[in-house]
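What follows is calculated from the coordinates using simple rules that are stated; it is not laboratory data. The structure presented is a predicted model; accordingly, all values stated were derived computationally and were not measured. Cβ atoms are built from the backbone, for glycine too; each structure is taken alone.
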Structure 1
Amino acid sequence: MSRYARHLYREGPDNPFPGLKALERRLGRGIPHRLGSNEGLDMPHRALTARFGEAVAELARGYGDAEAMGVRERLSAALGTPLASLLVDAGADSLLALVLRATTAPGEPVVTSAGTYPTFRYFAEGQGASVAEVAYREGPGMLAPDLDALAARAHDERARLVYLANPDNPGGHLHDDDAVLALRDALPAACTLLLDEAYHDFRADADSPEAGAVWPGVVRVRTFSKAHGLAGLRIGYAIAEPETLAMLHKVRIHYAVSSLALAAAETVLDHPGETREHVAAVIDRRERLAARLRECGADMPPSATNFVTVRLADGETAARVHRHLLEAGSLVHRPAHPALGHVLRISTLEDALVPGRLAALTAALDG
């Protein structure tokens with residue numbers, strides 16, 4: 001069985017608009033007179049400049065670099081990942097969709113955990129894939145994707161793709177690299193492991209040499225939305241073998257990432273100390289919030305993310321607490337999937353630590 005969608009095993013399709021920056025790199029010189037792209041380069045943007053400044057107005061006028069070279073070069077230097085193994089796109093979600101489009105035709109099977117990040121299933125069903133789910137492993141101090149069950153189901157279904165969020169969303173569990181690589185090795189030969197690492201930066205070993213490793217048969221997807229604070233600009237990246245990325249490029253929107261998002265990502269990558277400071281502050285708040293909730297009797301699996309997870313007695317209790325919190329003006333996340341309907345996920349913002357902010361939850365725990 002082929003690893004990618006059958007229609008992609010041919011010449012092309014090739015990006016018809018690689019963009020000005022790519023052409024300048026090929027020519028080895030700048031092109032000062034941009035007369036062919038039909039962008040709004042002569043738009044005065046008086047209103048935009050007045051609100052956001054000339055730098056934003058200038059970025060808004062032109063398409064971004066379709067190859068995201070500036071971001072990829074910075075990531076390559078920071079992670080030790082070869083440039084050819086990095087792809088930048090419009091957030092981790094966009095990358096999940098690209099991997100599905102490149103690997104899975106309508107009717108073909110994919111495997112995931114019941115209740116994990118729901119956007120994967122949303123995209124898979126939109127692609128026409130057949131989605132098979134396996135239950136989480138649950139126990140004292142444990143809420144984790146079941147890697148053995150994922151591998152077994154992949155063989156039963158002859159799956160094209162297996163999705164794993166690591167660290168997990170919404171459980172917060174972290175499988176170490178050896179466990180993830182063992183899962184990859186246990187999958188069918190032509191099955192791709194789609195590894196969603198949106199919360200990678202909150203791992204204690206986020207800066208290890210393996211952080212930038214290219215793992216055969218695996219697409220590692222990350223985002224600038226969490227640790228880098230760029231959720232509103234929609235930008236993320238994937239690490240994978242060059243031949244895999246070549247397939248993703250065949251189904252990719254070439255100007256999906258805006259010039260503003262690219263510039264913002266370059267800026268935060270140029271100031272890694274600010275990101276490290278933010279991550280450390282998030283982890284500190286996470287531990288303080290977890291300690292406070294455990295004092296109230298909360299059942300909380302360990303989290304390697306920017307949130308904590310509270311397991312309640314049942315879905316009915318979780319729904320009631322969720323509703324009472326919302327009525328008081330506080331929105332926490334309760335998974336829509338019935339398999340994890342008894343779970344509440346709480347972002348570790350300073351606001352969550354304000355006395356009384358989670359009163360409905362603490363009251364339920366005390367009761």
Structure 2
Amino acid sequence: MSNQFGPDYVRAIAPYQGGKPIAEVAREFGLDEAKIVKLASNENPLGMPASAREAMLAALADTARYPDSNGFELKQAIKAKYGVPQDWITLGNGSNDILELAAHALVQPGQAVVYAQYSFAVYPLATQAVGGRAIVVPAVEFGHDLDAMAAAITADTRLVFIANPNNPTGTFIPAEKIAAFLARVPRNVVVVLDEAYNEYLSPDRQYDSIAWVREYPNLLVSRTLSKAYGLAGLRVGFGIAQPGLTDLLNRIRQPFNVNSLAQAAAVAALGDTAFLARSARLNADGYQQLTAAFDALGLQYVPSCGNFVLVKVGEDEGAGARVNLALLKQGIIVRPVGNYGLPQWLRISIGLPEENAAFIAALKNVLA
């Protein structure tokens with residue numbers, strides 16, 4: 001019997017598929033979990049900062065009580081770090097939550113959402129979930145074409161998603177191009193600037209997106225602590241926007257969407273500049289390790305500003321799936337990106353030096 005419940009646009013959604021867990025690969029291929037290398041989900045290979053772990057353990061004593069729904073201490077930490085008032089901050093169950101809140105708060109069925117080809121899979125999912133009409137703008141060199149995106153905005157467009165750096169391609173948009181784009185966008189269209197990988201940018205690429213938030217009431221900057229801060233399992237992110245937007249988001253936000261342990265760990269992690277610097281150094285070194293191997297193997301890859309590299313592993317349409325399966329059998333988990341329209345490519349998260357080396361050795365075996 002067919003499913004007759006819910007609107008067609010919800011039934012049409014293909015559920016989000018995360019990277020394969022280590023335990024699942026161990027069961028599927030009869031492997032030792034301890035020897036499996038996971039480079040699939042852009043997690044921080046250093047794990048959680050010790051400062052965050054200690055804060056989380058201290059918070060355990062109070063877990064019989066509900067979390068602070070308004071997240072006062074966490075908002076204080078964000079306020080101190082970014083120099084914004086507390087009523088400019090929306091807390092999220094990861095930054096995915098912020099993206100979905102924006103879609104639910106701003107887009108009605110049939111209204112348009114603009115995003116780029118090869119951009120984060122949650123953008124189409126959030127659009128479909130509210131019955132929005134997706135306007136997908138073709139990529140240029142695997143990245144955002146902001147001129148084309150501005151031109152694609154229609155009278156019924158309510159939301160534009162921009163990822164910088166972009167996942168899964170790692171491409172970067174310079175600050176001056178974003179500033180020019182924001183100046184062109186109608187004020188009734190909200191721009192979500194998704195900066196999940198911002199902490200991995202080299203100093204010469206860093207820019208002040210909060211200054212744009214002060215200038216544009218229709219800008220929402222989204223951040224996460226899942227990547228460079230090492231808190232992926234705790235699910236904590238936040239959005240920064242002027243009160244006109246945060247008031248809307250907080251009206252539909254689940255009241256306890258960031259749990260007590262996540263809030264405590266996030267406060268500590270935001271202040272741990274030493275851990276953040278160590279993460280950035282490890283990532284830069286790992287990027288050189290992976291790309292040197294790809295150069296030696298003659299493989300095409302997209303230069304990345306994130307903590308991952310998109311690499312082409314064959315010319316035929318089945319190359320990505322085939323190489324991915326062969327790597328899984330050797331205990332190496334990476335991310336196939338056929339669902340992004342890139343069936344010949346794999347996305348490789350940057351790991352510890354020994355994890356990168358294990359992947360490189362396995363890839364050489366597969367390609368040989």
Structure 3
Amino acid sequence: MPKPQYYIGLMSGTSMDGVDAVLVDSASGTPTFVAAHTEDMPAHILSGLQRLCVPANNEINQLGQLDRNVGQLFAKAVNALLEKTGIQANDVIAIGSHGQTIRHMPNLDPSFTLQIGDANTIAALTGIDVIADFRRKDIALGGQGAPLVPAFHQQVFAKANQDRVILNIGGIANITFLSHDNDTVIGFDTGPGNGLMDAFIQQEKQLTFDEDGLWAQSGEVHKPLLTQLLSHTYFAMEYPKSTGRELFNRDWLEQQLANFGQIEPADVQATLLDFTCYSIANDIRRLTSNGEVFVCGGGALNPVLMTRLQQILANHSVSSTADLGINPKWVEAIAFAWLAMRFINHLPGNLPAVTGASKAAILGGLYKAD
């Protein structure tokens with residue numbers, strides 16, 4: 001048996017509902033899941049992050065403090081994971097930390113993306129080297145800085161003689177198309193995932209998310225609203241492309257709803273679920289007329305959304321990445337453990353055909369624990 005090569009991946013996505021920490025063993029060259037832990041996002045940090053995502057005064061103080069707060073939270077997730085597994089910090093080669101995105105502006109000139117969660121703090125509080133700031137090298141090379149997971153998807157999910165789509169539904173949804181010959185990899189953000197549904201149920205019912213999609217299921221889709229939502233110019237853009245809550249957010253939704261009379265809240269939620277499903281399905285059908293779709297992220301745990309997606313993608317099979325041996329909840333965190341392993345081994349982490357970068361590059365920076 002080869003000696004384990006442990007890495008930890010940290011992920012906090014657009015939904016901001018918590019920090020996922022996953023321990024993997026990369027001795028085989030491909031990360032093997034060992035254990036995972038989720039640290040809930042404390043309410044005061046969540047509210048601070050939500051404020052910081054909207055341009056306002058005194059942002060630098062908020063940014064500086066939240067950068068440290070999020071770093072402390074990420075370190076807490078790592079230490080809880082280590083305690084759960086009995087693995088010692090000095091047995092872990094490195095932590096790959098995605099950070100918490102607070103701005104993603106790939107179409108400005110110059111473009112930028114910004115993730116917080118101070119890697120120095122994580123390294124100091126865990127005693128483990130940290131690889132972080134993965135996205136900005138790709139941006140510096142003219143890319144979108146996102147999505148970065150398609151390179152990982154290609155290594156672990158591609159299958160000869162079969163078109164596959166790996167669909168991640170977090171706050172924003174993104175897809176990776178893996179062609180049957182494994183020569184073509186296409187990846188981009190399709191648009192909203194759970195983000196608008198989460199924002200609306202938080203506003204209307206003070207709940208963090210629509211559990212099992214039951215509220216959406218209780219409503220009726222408002223077709224004129226759905227048509228208007230799908231007319232957004234983002235969906236007509238060619239890839240490479242990426243987006244975030246800067247574009248699809250509660251304020252934007254309020255503007256869309258203002259064009260209609262009173263719509264029952266449950267009907268709005270049902271329409272938002274269909275909006276997510278159609279915006280995803282339209283892009284998948286443009287890439288492949290049939291094949292397998294494997295879903296990861298929080299959306300994979302929403303049975304109403306999964307059923308609706310299968311109805312719309314009638315010529316495709318839709319299931320979760322659990323069918324490929326990886327729990328859908330942990331795929332993205334594992335991907336950032338893999339990116340840390342790529343950094344340590346001086347290997348590129350991006351796919352220029354996906355992000356639009358001028359070349360493949362080693363992504364991230366090293367933050368030493370000692």
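Numbers for the structure displayed
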{"read-out": "Comparison of 1, 2, 3 by mean count of other Cβ atoms within 10 Å over residues 136-143 - largest value held by", "value": "3"}
{"read-out": "Given 5, 22, 29, 25, 14, 4, 1, 0 for P(r) over Cα pairs in 10 Å bins from 0, in percent, calculated: source structure among 1, 2, 3", "value": "1"}
